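Several structures are given next for inspection.
What follows is calculated from the coordinates using simple rules that are stated; it is not laboratory data. Bear in mind the structure is a predicted one, so any value in this text is a computation, not a measurement. Cβ atoms are built from the backbone, for glycine too; each structure is taken alone.
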Structure 1
Amino acid sequence: MKEPASGVEVKNRRKNLRQFKACFVGKEALDWLCTHAIEGKTLTRLQGQVIAREMLEIGLLEQAFEGTTDFKDDNVYYRFAVEPPLGTPI
């Protein structure tokens, strides 16, 4: 998911005159998760959303501006955590 060549598109983005650095769109990340999370299997959007919420809760992802643990299948910006929490497999 984080690989530049095959993962979600991470770039600086603007929303309501604010700039958010190194972000990706939740809806696009969910598209990626549904098709790539488990090799040889396509997940439903609900299954992908459950995985994304878990990633938020354990600190692998963070919402770019609200800091909630609810992952939304929408044009909400997220980013990869700078440092994953200790003991978190990546």
Structure 2
Amino acid sequence: MPDNSVILFDCFIVGLKSDGSQGAGYKIGTSYRRTGAGNATIIGTPTKNVEHEDDVNWDASSEASGANILITVTGKAATTVNWCAYGRALTYTP
């Protein structure tokens, strides 16, 4: 994230178990700001819609780490889940 900026971010995330027997879809929307060269800070509370989820142990979330915005996915132990994400962002830096 650039210094002195604000970003509106949304992400679409899907997961599919390696044998194709389970899947999930999520939509996450959030805003972050960054003052000077400081860390990115979330503005308000992110929205997350679980569009579909065969296994409630799966999850997707967004968080800030330093100047970066991370998307984190969680599957299930001893299960291979393949993930794909598409994100888009509107960034304003004066």
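Data overview
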item	result
Among 1, 2, structure where relative contact order in percent (Cα under 8 Å, 6 or more apart) as derived comes to 37	2
Structure with the greatest value (metric percent of Cα pairs over 16 Å apart, for residues 20-59 alone, set 1, 2)	2
Of the structures 1, 2, the one that 41, 28, 26 was derived from, the read-out being Cα extents along the principal axes in Å	1
Structure from which -8500 was derived, helix-only ellipticity at 222 nm (-39500 (n - 2.57) for each DSSP H run of 4 or more, over all residues; to 500), options 1, 2	1
Of the structures 1, 2, the one that 16.5 was derived from, the read-out being mean count of other Cβ atoms within 10 Å over residues 12-19	2
